[in-house]
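Nothing in this text is a laboratory measurement; each read-out follows from the coordinates by a stated rule. These numbers were taken from a predicted model, which means no experiment stands behind them. Cβ atoms are built from the backbone, for glycine too; each structure is taken alone.
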Structure 1
Amino acid sequence: MIDGIIHVCFLGQDPGFVEVIARALGEGFVSRSSNEIQASRLTEILEWADVVMLDLRSASTGADQESFLRLMDEVSKTASHPPMIALCDAENRALLLGVMDHGAYDSVTNPPNMVELRLVLRRANKFQMAQKELEQLRSNTRGSGRLHELIGSAPSMQELFALAQKIAPCDVNVLITGETGTGKELLARAIHQMSARNVRPLVAFSCANLPETLIEDELFGHEKGAFTGALSMRRGRLETADNATLFLDEIGDLSLGLQPKLLRVLQERKFERLGSNTTTSVNIRLICATHRNLEEMVQQGKFREDLYYRLNVVQMHLPPMRERRDDIPLLAQHFLLDSAQQFKKKAKRFSQMALHALEEYRWPGNVRELLNAVQRAVVLSETQTVEIWHLPAALRSGVDGPQFSRSYEEEVRQFKRRLVLRTLRECGWRKAESARTLGVARGYLHRLINQLGIQQGDEDSPLDKPEKFPPVGPIM
């Protein structure tokens with residue numbers, strides 16, 4: 001795609017039909033056509049195309065259909081091939097479903113709804129761009145190891161990566177904040193990998209929901225006979241992390257009784273095992289993480305102020321998934337490919353409806369919840385395409401309950417709002433392009449935006465999320 005223009009390659013036997021469709025697509029699309037069905041003879045046009053559209057409507061016989069399906073198999077085997085959209089007659093349901101097993105990104109029924117077709121082509125191109133970006137990120141990660149397992153193209157994540165690279169070589173304490181499931185331990189491991197301490201493994205320990213005595217033993221270790229059951233000497237996490245990095249997760253759960261002991265370690269780099277009078281010196285770098293607001297806890301007297309300032313030399317915040325929605329397709333595809341390899345499944349892509357459901361969900365469990373949802377979908381899928389019914393029920397149905405008993409007029413209004421908001425996002429909030437995509441006048445689009453109360457940056461409410469995402473039609 002160059003300057004926002006999507007190159008569409010039409011493969012079929014009816015050049016007149018292709019010309020009509022290409023003209024109806026309008027600005028933002030450039031089209032070429034071919035009646036060739038041998039992939040080896042289509043190298044140049046496939047390299048040019050951002051999306052390939054196959055006119056299976058023209059495949060009137062079983063032999064013709066087999067030829068097109070073989071072509072799809074050959075194209076899908078080529079490296080970095082453009083996504084394929086199949087156009088089939090609505091009554092040929094078997095073919096509509098079958099093309100997905102031969103590498104199609106999506107299928108469209110004949111005659112095509114032009115609003116739907118524009119959205120499908122844009123979404124397919126967005127999918128391809130995410131694939132390329134994912135490969136580039138993977139290449140960078142393999143080459144330098146600097147991002148470790150963290151993936152993100154959102155500006156907030158790129159700023160976080162840049163900050164991590166700056167502070168990693170310096171032995172300063174780091175406090176990582178963020179909601180549960182955002183990847184705080186992955187960020188800690190990335191910082192450790194980029195530091196000079198990476199010759200030894202990172203030592204990780206979570207302070208969450210553990211009694212004070214157990215945490216103290218885990219951190220400081222004990223001597224033989226220090227308490228009932230202490231049958232031998234045991235080194236704690238502090239000693240194990242000597243000349244390495246210690247990662248303490250959920251530091252906000254550390255009791256007030258243990259906080260001064262940890263403060264002493266940070267100040268003097270010394271401690272004693274439980275039951276010992278011998279001082280042990282350690283050289284550690286401390287990285288802590290929490291989902292709590294430690295500053296508020298300090299004001300409430302639940303966390304020591306001097307310890308907070310010792311920990312908070314550099315603070316890094318991991319944004320939740322709802323604040324980095326552009327990363328959802330990238331992360332989902334990464335998890336899909338990894339899970340397919342792990343579980344030896346065929347899955348290679350998400351259907352349009354499945355990807356839309358992933359993008360619209362609020363992800364209260366953040367990246368961890370996304371990973372679990374994708375793994376579940378890959379395990380359930382038996383084809384190359386993960387469908388919406390493979391996803392967890394929470395993603396498919398939105399919010400259940402009596403609040404959905406709305407009037408006909410409210411249902412229509414919410415449908416319009418979803419459609420207009422989704423199209424504005426797809427078109428980068430460019431009003432003229434959005435109006436062309438929707439097939440309405442620009443002035444009418446402005447009136448719709450005002451009537452529906454849409455503002456840039458709006459998110460769909462749970463009530464705006466349908467159980468399924470049907471093909472959209474022109475706004476009336």
Structure 2
Amino acid sequence: MTTKPDLFRQLPSIDELLHVPALQEMTIRFGHAATVEAARKFIDSLRGNIAAGSLDDEELAVAIAQGALTIEQHLSESMGYSLRPVINATGVILHTNLGRAPLGDAALQHVVEVSRGYSNLEFDLATGERGKRDVHVSRLFAKLLNCGGREISTIVVNNNAAAVLLTLNALAEGGEVIVSRGELVEIGGSFRIPDVMAKSGALLREVGTTNRTRISDYETAITERTKLLLRVHRSNFQIVGFTEQPSLQELAGLGQKHNIPVMEDLGSGELFDLRNVGVHGEPMVTDSLRAGVNVVTFSGDKLLGGPQAGLISGDCGLVARIRGNPLFRALRVDKMFYAALEATLLAYLREDYDSIPTLRMMRASEDELQHRGEQMVRKLRISSPQIEVEVIESRSVLGGGSAPGATLPSRAVAVRVAAASPDSVLEGLRRWRTPIVARVENDRVLLDLRTVAPEQDEAIVAALESIAEGGRADPSPV
């Protein structure tokens with residue numbers, strides 16, 4: 001009988017492993033240090049199994065013979081990309097956990113073009129002097145946010161929370177900011193407007209009640225310390241019933257009367273009129289500016305459909321003050337963000353809405369989604385009779401704190417797999433070569449097609465076929 005000391009003596013040394021041709025090739029691919037670490041973990045695992053008595057002589061020989069494969073699998077997992085593309089079949093268009101707005105082809109191409117080498121990010125090609133990075137998108141926003149004779153300027157920071165923080169600090173540090181109690185929202189990740197305001201150095205002055213705030217509440221609260229009147233869009237909840245809120249025109253008029261700027265934190269930043277797809281009640285950036293709001297902050301990666309960014313648009317003098325704040329340099333974005341944002345804005349100016357994935361998803365017709373679903377169902381019924389599958393009506397949501405309560409009619413492929421629980425099907429889908437994220441309702445897995453690109457349909461069918469055959473979906477690097 002082979003004893004544990006005998007088994008321990010059969011273990012190869014790290015040096016012996018590194019002389020195996022397969023591991024020498026791995027050293028070239030993954031680097032010497034990473035390969036040594038993986039080999040050491042392999043030996044440590046075998047040593048632990050021997051100590052636990054879970055390996056006999058024959059099993060140890062097999063494990064050692066498969067050592068190169070085991071080490072390569074470990075290296076592939078540990079040295080591969082953690083951030084990976086996924087297929088969003090949840091029906092949530094602006095899914096924060098899945099990266100919010102996907103970028104269009106033109107935006108991606110422009111990012112590659114300006115990032116591969118040098119660019120004129122802060123260089124004026126006409127004069128040969130140093131320029132400002134703002135010009136690349138401010139000129140486009142000026143056209144998109146046309147307010148008649150009023151000149152609008154725009155600057156960019158890394159997200160909307162940064163835009164709010166910077167604007168409050170630049171315009172109201174040490175002074176009071178008046179805001180309705182019904183607008184003291186908390187956004188994702190437990191970030192609260194009062195907390196952001198406190199960090200900005202501005203003092204919060206709450207007025208009204210949770211459900212009712214009148215213009216007189218604002219006016220009564222104005223003192224010589226008042227620096228700003230703030231409106232915060234309730235982006236992720238609704239107040240219904242016995243409610244009251246002054247219009248933007250009333251708030252802007254009050255600001256003009258007392259020579260106090262009015263700021264609105266819009267959050268989502270709608271440039272495309274969502275009423276065209278049946279969503280009502282979500283304010284557009286142009287609506288706020290035309291109502292007389294002096295400064296508006298909004299996101300780049302929500303309804304706008306661009307990269308993550310915080311946009312600050314408004315009166316040129318105020319935006320210049322905000323840009324001159326030292327925090328601006330700490331919060332600004334780089335050339336890749338400007339490239340993606342510039343390409344997205346140009347698509348708006350051309351009215352090429354289908355080139356912006358977020359808008360294309362919103363504009364997709366029910367007939368189109370039904371047709372795609374029927375094609376997928378037809379293939380699955382032929383290839384995998386053990387799958388119970390049909391196309392059902394579904395409701396998609398905008399997500400990302402946009403248009404709370406609003407949904408879009410959609411179609412979903414509803415799936416049951418014999419001898420497999422819905423949770424195991426979900427896990428199998430997440431293990432596909434391009435992970436697929438879906439949801440479960442009524443003991444069925446639903447794959448909502450509004451958030452799935454047409455070219456991704458085949459991947460979903462292939463993954464479900466593999467799961468139905470009892471496979472692990474696909475030997476992905478997860």
Structure 3
Amino acid sequence: MQTYRNIKTLNDFKDFIKNKSVSVVGIGVSNAPLLRFLKNCGAEKITARDRKDIFQNNAPELQELKKISGIEFILGENYLNGLNEDVIFKTPGIRRDLEAFARVERDGGVLTSEMELFLLMCPAKIIAITGSDGKSTTTTITGMILKYAEDKTGGKTYIGGNLGKPLLSELENMTSADYAVLELSSFQLFDLNSGRFCPDYAIITNITPNHLDWHKDMREYADAKKIIFKNQDKNNRLVLDYDCEATRILTDDDITSEVFFFSKYKLPESCKNGIYCDGGEIIVRTGGIEKKIIDRSDIFIKGEHNVLNFMAAIGATHNIAGSEAIKKAAENLKVVEHRIEFVREVGGVSYYNSSIDSTPTRTIAALNSFDNQEKNIVIILGGSDKKISFDPLVPVVSKKAKAAVLYGATKDKIRKAFEDNPENQEDLKLISADNFDSAVKKASELAESGDIVLLSPACASFDCFKNFEARGNRFKEIVRAF
């Protein structure tokens with residue numbers, strides 16, 4: 001008898017799901033393709049559940065769901081009532097330890113996720129990327145390098161996970177020669193703890209406090225990140241940030257995979273495998289033997305953090321792709337949307353969208369990417385609270401910015417962090433705004449010719465927007481209307 005976690009192919013899944021009832025819990029634009037996929041695979045009865053009335057959202061992908069026959073929608077506060085289907089697909093944003101899910105598993109049901117299902121059936125080699133900061137950019141870079149190397153690898157490159165579109169619909173096109181480059185959040189990894197997930201290559205960009213409004217504590221958050229290498233062995237590679245203590249000490253764990261460090265400084269001789277900056281050159285060390293891969297100046301995209309992101313990606317791909325593909329990616333990656341993305345110049349003021357910066361460490365990296373000798377940045381900060389400290393922001397914002405416009409659920413908390421911190425410089429203006437649109441308008445009024453207005457909120461977006469992309473798009477919409 002076919003069991004769920006022994007599934008290896010799409011045909012296996014079709015045999016398994018036949019005549020079974022299925023529920024998808026948490027319906028958003030990203031889960032709409034999952035419902036279609038389940039329907040096409042022959043699921044007998046499909047229930048879609050969500051706390052919100054999803055049809056109030058006019059997204060075309062959600063409105064189209066109404067046209068699919070055989071799907072029952074259970075929406076509202078009681079959306080988990082009667083949850084007893086054979087297979088439950090849970091969205092990553094809902095914790096798997098809810099009593100309603102535990103009851104399903106006690107009764108013999110399967111609790112899973114769209115990502116776990118994809119990984120069970122994916123024939124391609126997996127490069128999985130996680131971290132507190134930089135995982136989207138590193139995923140983009142990794143995918144770009146492999147795309148430039150497709151003539152060499154003989155396979156296609158697919159990019160997905162927490163970034164881009166769900167890849168279930170691509171399964172029939174994938175082969176063992178291909179690469180699937182996946183950005184994985186701590187939420188997604190948390191759901192993979194009970195499975196056989198084992199990526200061929202894994203990258204952890206860094207580990208700093210994040211999502212403490214969802215995870216029980218910092219330990220649970222860090223443990224979720226570790227799931228990315230839990231099942232790896234000597235045939236797999238784990239790429240880690242040597243400069244981040246939380247990732248460097250992971251080698252104290254019982255890791256059996258090949259460890260490959262990256263660093264902005266020369267690595268100690270004890271690190272036989274790694275990649276680092278040596279002046280203007282980026283050097284790869286393999287088995288103690290070193291060679292230059294690219295010049296640091298080949299990397300077009302700005303920011304010290306992006307040099308690290310490139311090194312992380314190179315750590316996973318240099319033996320697959322070669323230096324020519326790496327150099328092409330370095331020279332041709334001009335911008336990652338919502339990551340220090342130049343929008344336009346108006347009246348001598350340059351506007352940058354870095355809406356993806358949902359933690360203080362990301363905002364610090366964004367600020368440090370501007371080599372401004374004068375305090376000429378007006379920064380927009382605020383959003384929903386992830387229960388992490390804003391204290392590390394204070395000295396960097398005070399040094400680099402002339403003003404900070406605060407908005408959203410965290411504006412008072414951010415203001416208090418500045419007012420209580422002795423490193424706050426008195427000439428930094430702290431301005432509060434009633435809402436996001438007002439914050440952008442106030443920032444533009446504070447900026448003068450030669451200044452920079454930077455949206456780098458240091459917070460999640462969920463108090464005002466469905467995600468950071470919507471926040472960044474609204475910023476661009478406002479600025480383009482100036």
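Give the label, chosen from 1, 2, 3, of the structure having the highest value of distance in nm of label points 7 Å out along Cα→Cβ at positions 200 and 312. Let's see the in-between values first.
On the way: 1: 2.9; 2: 1.0; 3: 2.1.
With respect to distance in nm of label points 7 Å out along Cα→Cβ at positions 200 and 312, the highest-scoring structure among 1, 2, 3 is 1.
Could you tell me which structure in 1, 2, 3 was used to calculate Cα extents along the principal axes in Å as 91, 52, 39? Attributed to the structure labelled 1.
Looking at distance in nm of label points 7 Å out along Cα→Cβ at positions 224 and 384 over structures 1, 2, 3, structure 2 comes out largest.
Suppose distance in nm of label points 7 Å out along Cα→Cβ at positions 112 and 304 works out to 2.4; of 1, 2, 3, which structure was it derived from? This figure was derived from 2.
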